[in-house]
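Every read-out reported here was derived from the displayed coordinates using simple, explicitly stated rules and does not represent laboratory data. These figures come from a predicted structure and were not determined experimentally. Cβ atoms are built from the backbone, for glycine too; each structure is taken alone.
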Structure 1
Amino acid sequence: MYSFTIPTFVQVLEFFGTFAFAISGIRLASAKRFDWFGAYVVGVSTAIGGGTIRDLLLDMTPFWMTNPIYLICSALALLWVILFGKMVIRQQSTFFIFDSIGLALFTVVGIEKTLSLGFPLWVATIMGTITGAAGGVIRDVFINEVPLIFRKEVYALACVVGGLTYGLCEWLKIDFIVTELISGISVFVVRILAVKYHLSLPVLKGEKTSDD
C-alpha cells in the first residue's frame, strides 16, 4: 500500500523551483511560437537540466527519475501559461521574476544536496551554480538564443554569492532552514539589483575575425 510522506523542506524548494523555471522556459518558447509539446520540452529542460547534470556529477540517480512530481510540475506550468498566457507572455517582468526565483531555489537545493553527501563548500557552490544556471543554458540553446550566463548580465555569479552566503551562515551557526532562506534570498537580491542597476562583469574584447 502506498504511504503518504510529508515532503522535506528541500523537496518543497525543488517543487517551487521546478514550477518557476518551467514557466520561464515555456514563456520564452511561446514567444518563439512553439507548439504545446515543444513548449513543454523547453519548460522541462529548463526545470530539470541543471539538477540532472548535478546528480550525474555526484554519481546519483537524477532526481526526476525517482519521483514524477517534477514532470507533473512542469505540466502544471504549461497549463498555467495556457490559461493565463496573455498575462504571462506579455509581461517581460514576469519571466524575469520566475527565472530569478527558480535560480535562487535551485541554487540552494544544489548546495544542500552536495553538502549532505560530504563534499566541501567550494564543491557545493559549484554544484549549486550548475543546478541553478545550467537549465537556463539548455533552454537558451533550444530556443536558439545566446545563453544568458554568457552575456553581460550577472547570472551565475549570483549563485556563487548564494554559496558564499550559505557558508557564512553555517560558520555563524545559524539555523538550517534560516540559512537556506538567507542563501536563496541573497541569490534573488543580487540578480534583481544587477538588472535594476545594470551591474555586469567586464566584457572580454578580442579582435573580430574576418567571418564576423
Structure 2
Amino acid sequence: MSTIQLVYLSVGKPKVMKYGSGQEMTTGICKEAVEEVFLSKAGFHGDDVAHKQFHGGPDRAVCIYSHEHYTLWENEFGVQFPDAALGENLTVTHMLEKDVCIGNTYQVGEAIIQVTQGRIPCNTISRRVGIPEILGKIVETGYTGYLCRVLKEGYVRKDSPITLLARHPKQVSVLFANEVYFQRPKDADGIRRILEVEELADVWREKLEGRLEN
C-alpha cells in the first residue's frame, strides 16, 4: 500500500468571498496553510464554518480531500486551483474515496480521527473556483472528499505522518456510500449496508433512515 502523504494542512475562519460579477458571500471555504495547529473534538483551532446547519459539529470536525483529484479537475477545466481550493483541512495522497471506509481510524500527528461520512458538496465550491459545472462533476464522480470526528485530540504539523490504524470491518467505502446517497436514493439494500456502520454520522443516518421509511 502506498504511503499516505499530507500535502497541505489548512484552516480558516469564515470571511467575505467575492465571486461571479462582484457578488459576495460569507464562507469558511477560503483556508490558509499553517505549520502546526491543535485539533480538538470540535475541529482545528482557528478553523470554523459559516453555516452550522450544513457544516461542522463533532461528526464533521475535519474535512479531507484527495490531492489526486485536483490534477483531474485542473486537466478537465484547464485551470490552476489554489491550495486547498475546496475548503478541506487536510489535502492528502493515497486516501481516495474508493479506498477509505466509513469508520476507518487514522493517526494524524498526535491526533486520531475517524471517517464518518462523505462530504455533501454545495455551490460554494463552484463559486470559490469560478467553475459552475464542477459541482455536478464532483457529485457524479463521487469525488467529494469526506468528513471525520476526532477520537483523540492533539497537535498536527504540516509534515505529520498519516497512518491507517484500523480498517472498519463492514468495509463500506466512502465512494459506495456516495453512489447510494447521490445516484441510487431508492437502493434499499445499499442504504441498509451503510446504516450497518455504527460510526456513520448522525446527519447521514437520519437522512438514510428517512429514505428507507419512504
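The value 24.5 for mean count of other Cβ atoms within 10 Å over residues 141-148 was derived from one model only; which of 1, 2 is it? Spell out each step's value before the answer.
Numbers: 1: 13.8; 2: 24.5.
This figure was derived from 2.
Looking at distance in nm of label points 7 Å out along Cα→Cβ at positions 37 and 93, point out which structure of 1, 2 has the largest value. Let's see the in-between values first.
Numbers: 1: 3.7; 2: 2.2.
Between 1, 2, the highest calculated value is found for 1.
Here mean projected area of the Cα convex hull in nm² was calculated and came to 11.5; which of the structures 1, 2 was it taken from?
Answer for the origin of the read-out: 2.
When you work out distance in nm of label points 7 Å out along Cα→Cβ at positions 117 and 173 for each of the structures 1, 2, which one comes out largest?
Result for distance in nm of label points 7 Å out along Cα→Cβ at positions 117 and 173 over 1, 2: largest is 1.
One of 1, 2 was used to calculate distance in nm of label points 7 Å out along Cα→Cβ at positions 69 and 133, giving 1.8; which?
2
Can you say which of 1, 2 returns -24000 when helix-only ellipticity at 222 nm (-39500 (n - 2.57) for each DSSP H run of 4 or more, over all residues; to 500) is computed?
Structure 1 accounts for this read-out.
Tell me which of 1, 2 gives 1.6 when you compute distance in nm of label points 7 Å out along Cα→Cβ at positions 45 and 157.
It traces back to 2.
Here relative contact order in percent (Cα under 8 Å, 6 or more apart) was calculated and came to 25; which of the structures 1, 2 was it taken from?
Details: 1: 22; 2: 25.
It traces back to 2.
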